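In structure tokens below, several structures.
Read-outs throughout are calculated quantities, based only on the coordinates presented, and are distinct from any laboratory measurement. Values in this document were obtained by computation on a predicted structure and should not be read as measured data. Cβ atoms are built from the backbone, for glycine too; each structure is taken alone.
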Structure P
Amino acid sequence: MAKAFKPQVLTGNALHGGESVWWTGARWSDDFADAMAASTPAEVEMFEALAVAPFTQGLVVGAYLAEVRQTPQGLMPATRREAIRAAMRPTFDYMAGAEEATRAA
């Protein structure tokens, strides 16, 4: 039995700055809400070609397809990893203890 098609977005990291970016259909955006989902296998093939195109390689590193879910609120990342990337914030408080370390110095 064939697997059901699941929509995907093209994502990677900006070459300059390193932030997570998503393809909008016209440009790269650092806002997941701007992402365009490939909704057919043909669109996925187009995204795969774009991921290795010289245009992309000058702007984005590590481009890949990530599965998304369509919800009434819009696109949502389908995995925890992509949800973390889309949130654009650390998963821990890296400043915790900084005040104590500064006082001790």
Structure Q
Amino acid sequence: LLPYGIQKRVELGRALAMDPELLLLDEPVAGMNLEETEDMARFILDIRRELGIAMIMVEHDMGLVMDIADRILVLDFGQKIAEGLPDEIQKNPDVIAAYLGGELAN
């Protein structure tokens, strides 16, 4: 039996075998520990860099999103509250209020 993080990468590899133009990643690091999350983030970045596949990622780990996304769309209870570059999103007052309780992001 493969470790969970490797199982998730194999699942992603299976999707890539179909040679997609667009890849939808739904919570790609859900249930992973920190090491597995970092490995998956590197894997996703490698895929984007080497294959140039467009990706849409649904993810609640805002740190991961900020590290790997080119553009971000933020939803709060199903409503769009922000869209832009990671730096813009981190400074957006609506995002700060919704996800950080009004505190400034680091």
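Given a computed value of 27 for relative contact order in percent (Cα under 8 Å, 6 or more apart), which structure among P, Q does it belong to? Show your work: numbers first, answer last.
Working: P: 27; Q: 18.
Answer by label: P.
In this comparison of P, Q, the computed figure -14500 for helix-only ellipticity at 222 nm (-39500 (n - 2.57) for each DSSP H run of 4 or more, over all residues; to 500) is attributed to Q.
One of P, Q was used to compute FRET efficiency 1/(1 + (r/R0)^6) of positions 16 and 48 (r between Cβ atoms, R0 = 25 Å, to 0.05), and the answer was 1.00. Which one was it? Show your work: numbers first, answer last.
On the way: P: 0.55; Q: 1.00.
The correct label is Q.
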